[in-house]
Structure 1
Amino acid sequence: MPKRSSSGDVAQNALRVVEQVIGAPLKVKAKSPLQFPAKKKNPAAVALGKLGGVKGGRARAAKLSAEERKAIAQKAGKARWAKERTAL
């Protein structure tokens, strides 16, 4: 396996050589991060989402029978314990 140089990559070496030749460090412009416009949400959609989210789980549970809830819970338990465990 070839030995790795600790003197940086090709671009860094080229910059260092140029700076040594001209006798002064080059001024590098700092890149400004990209500015994305803020996402605006539709207030009506937000209100509808909150309404559905608040009552969603309770409403679904109320519709299910005891047997259906049990079947869902057993399926979830089997899926959870079927995953392969990794050693920590």
Structure 2
Amino acid sequence: MLTMNITQVRNKLTSIHNDLRETVTVTSRGKPILALMNYEMYKALFETFAILSDPDLMKQLRKGIQQAKEGKLIPLEEVEKELA
């Protein structure tokens, strides 16, 4: 994770998005105050938080993981037929 102070970020504000391949921790007086990330990472995190906060989705996810561990899998061809 890259760390920059707030002055560095302010000076690069119009171009910093070009360098956001990783999260940037922004500091002020040596203390972290912000985190910058590219928009795709933000969307992925937001979607993950939404799933984790939905009890029904989490129940389905746990059930699916358990079924996979038990070998109760559906062949891809069967899923494709059902979705067609």
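FYI, it's all coordinate maths here, none of it is from the lab. In this text the structure is predicted, and so the values were computed from the model without any measurement. Cβ atoms are built from the backbone, for glycine too; each structure is taken alone.
Determine which structure produced the value -15500 for helix-only ellipticity at 222 nm (-39500 (n - 2.57) for each DSSP H run of 4 or more, over all residues; to 500), calculated from the coordinates; the candidates are 1, 2.
2
Given that distance in nm of label points 7 Å out along Cα→Cβ at positions 10 and 50, derived from a single structure, equals 5.8, which label among 1, 2 identifies that structure? Could you put the intermediate results ahead of the total?
Numbers: 1: 5.8; 2: 3.5.
The structure behind it is 1.
Tell me which of 1, 2 gives 15, 26, 23, 17, 15, 5 when you compute P(r) over Cα pairs in 10 Å bins from 0, in percent. Display every interim value, and only then the final one.
Numbers: 1: 11, 14, 14, 14, 14, 16, 14, 4, 0; 2: 15, 26, 23, 17, 15, 5.
Label of the source structure: 2.
One of 1, 2 was used to compute distance in nm of label points 7 Å out along Cα→Cβ at positions 26 and 58, and the result was 6.5. Which label is that?
Computing distance in nm of label points 7 Å out along Cα→Cβ at positions 26 and 58 on every structure in 1, 2 gives 6.5 only for 1.
The value 0.15 for FRET efficiency 1/(1 + (r/R0)^6) of positions 34 and 66 (r between Cβ atoms, R0 = 41 Å, to 0.05) was derived from one model only; which of 1, 2 is it? Mind showing how you got there, number by number?
On the way: 1: 0.15; 2: 0.55.
Going through each structure in turn, the value belongs to 1.
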